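Following are the structures in question.
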Structure P
Amino acid sequence: MSSTPATTMFDRASVDDVEYDFGARIDALRCHSTGSLRAIVADARREQQRWYLEELAATRVLDDRRALDGVPDASVSARTAKSNREVARSLESLPKVAAAAWAGGLTRDQLQPVTEVATSATDAEWAVRGTTVAPVDLQRMARTAKAVTAADAEARRKARFVSSWRDSEQGMAAGRWWLPDVDGVLVDKVLDHMAERMRPAKGMAWDSLAHRKADALVELARTYADAEPSGRFRIEIVEITDVRGCVTREVDGIPVASETVRAIRPDAKVREAVLDRTGTHTTHRSRTALPADVDRHVRRRDRHCRVPGCEATRGLQIHHCHPVGTHGDSHDPTELAGVCPPHHHILEPHGPYRLVGDAEDPEGLELVRREGPAP
């Protein structure tokens, strides 16, 4: 018995020979009426749906024969392949739902969640009801209809991960996390809560939620770093001087701007290095930018952020108030103030604001714009 291969719209091997000009097709359709274009969209979606059902039917038979490829199809994500297999299994016992999908009443986005909530007893009901419910609502119903077992909970736990990496070229650190139910909700709630508490200084606009949640994540890490007595998390700035006398600055291999160095210098360690023809070699041991007694004095004096109106007390950083380019080496306590990380970012040299006045005076500092008073 010979088998005839299924016919398709075009042979994959000769795809380069297919002549199709999408731009020309758009130009041709511009001559059609709006009603005609909507009919084309509806017909196309219906045909897509029917071919999708044909794919599901064939997938179901292959699944029965245990003939599905063990190697994942590179053109389909593993999640999509698994979803198609589960939908195909469910549709075999849901003939009314399958017929509604074939007629175009149920879209592909609706079909998958409907197969999760429908049963043989409610098949006819969902064949009608599913066509009137938005996909997002159907997905919510599907989530609530499925009971989470102990095995599911353990699988979620085993799937947890946090991945982080660095892009030195763009000067960014990146990451991605995937946490199970309760743990993920806890992390999300804490970041949201911290972000909502990051109020701007008086007269300033709120930063975006994404920026504030990023700052909240850094604050969590900084709080842990501050609680570590060894000081192992203190930022180290490496100042590299090449054979031409040009100086570049790096933090853990990531190049940073001179303005960034001046902002973090009081709280960091500094290591000087020289780049010669044989490579980089250190000329001095790392040192703290501020003498220990000055650092202790400023931190004892400033128990909360010195930006007027801010009462933050955790993770304070020492900021140089004097606006000259060399202020990073100043040890004068009248020019040093403790500020919270969010406000440190809006102060010079990065931001548009300055703290001016005598830091030794409890009420001696004022927040001003570089070009004039803050609004």
Structure Q
Amino acid sequence: MIAITIGIIAEFNPLHRGHQRLITAAKSRDDSCVVVLSSNFTQRGSPSLTDKFTRTRTALDAGADLVLELPVLYSCSAAQDFARGAVNLLARTHFAGSLAFGMESPEWDLAGLVRAEESGSFREALRVELGRGASYPKAYGLALESVVRGAGEFVSHPNNMLALSYAREVLRNNYALKVFPVKREGVFSSRVIREDVARNVDMLPEFSRRILEEAEESGRVSDESRLWPVLQGALIRSNAEDLRRIHGIDEGIEGLLLKNSRINRTCSIFLGACVCARYTRAHIRRRLIYILLGLDRWEVRGALRGGVPYARVLGFTRRGREILRKCAKDSEVKIITRLTEAEGRVGKYFAEIEYRASRLYELTVKNPNINNESQRPVIYNSENHL
């Protein structure tokens, strides 16, 4: 091995000072940093503020040495599936020996909470809460609280919930990854920045601010409302049976979507009308992306069964190149730089969906680039990055 390498799983949407601190803390522990970065659609079911290659630049500027893509079939998923794909990719490439992540409450025993989830009392409480009509996140928190006092409050914080999801995947799959929780400091929030970039620009490191400004000037910042006419068209031509064929469309949500699509004229009002006790805004948003991507439920279920089928490189530094050169031979999945290099039925299916997602993402920006998906990895030949 050329160095001890630590992994980070992130969206960097956008990369703020808290993210930079996480990378710095990780690299103070180990020599190199590998980032598994979300594709162009996020956990919340929305397009990322800037595309994945732009966010790769910010990751490299912040100190990452190698950036791998988390395919959209996992990146646009709830915390549990997001973590399953990302940890699976990090573990099976063998590029990192540990996993760092930020959380509000690193003093909690994550392994103990994973064990609590496996208890019969937790499963029964979860079943009861879901039966009462609670959304899954709320039902999960209430059920875990019934087993471990204070756990409901703990998992109400998104980063704590993600941390628990990461730990669950490592422990249940016996992956050779050590977990390294880092206390989140400050009030940095990607969500707050996205809501008002100008007012919260001080949350961004200088390089991240510069890259975001360049994206804005070149018409490369996304606006999800641009997808509303496309979504309306998809819902107009669909009936309930059509929607039930789509991945994630179940429990009667198809009726809710069709009803509200007929009476609401903006994306924001439509989403607000669909949100209810059972379905969160993020849950609804993800299903809308699945509809736009035409994700057949049975095809997706089969594709996800074996984990991520390839490791696509989005960018690297000189040190990252060395990691690839010396460690790629030990990877359990093929290392690729372009989607055309994907192999096998499942690999080609993942690549096809990634192409669709890229074309869909380009509809959200003022200056679309239909060839954006075809570009080669971002390469930093200098080690002068942070």
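Just so you know, all these numbers are worked out from the coordinates, no wet-lab data involved. Worth saying up front: this structure is predicted, and the values here are computed from it rather than measured. Cβ atoms are built from the backbone, for glycine too; each structure is taken alone.
Calculated for structures P, Q, Cα Rg over 2.2 N^0.38 Å, for residues 87-262 alone is largest in P. If relative contact order in percent (Cα under 8 Å, 6 or more apart) is computed to be 8, which of P, Q is the source? It was calculated from structure P.
Work out the source of -13000 here, i.e. which of P, Q gives that when helix-only ellipticity at 222 nm (-39500 (n - 2.57) for each DSSP H run of 4 or more, over all residues; to 500) is computed. Corresponding structure: P. Each of the structures P, Q was assessed by mean count of other Cβ atoms within 10 Å over residues 135-142; the largest value belongs to Q. Where does the value -0.64 come from, among P, Q, when log10 I(q)/I(0) by the Debye sum over Cα atoms at q = 0.10 Å⁻¹ is the thing being computed? So the calculation was done on Q.
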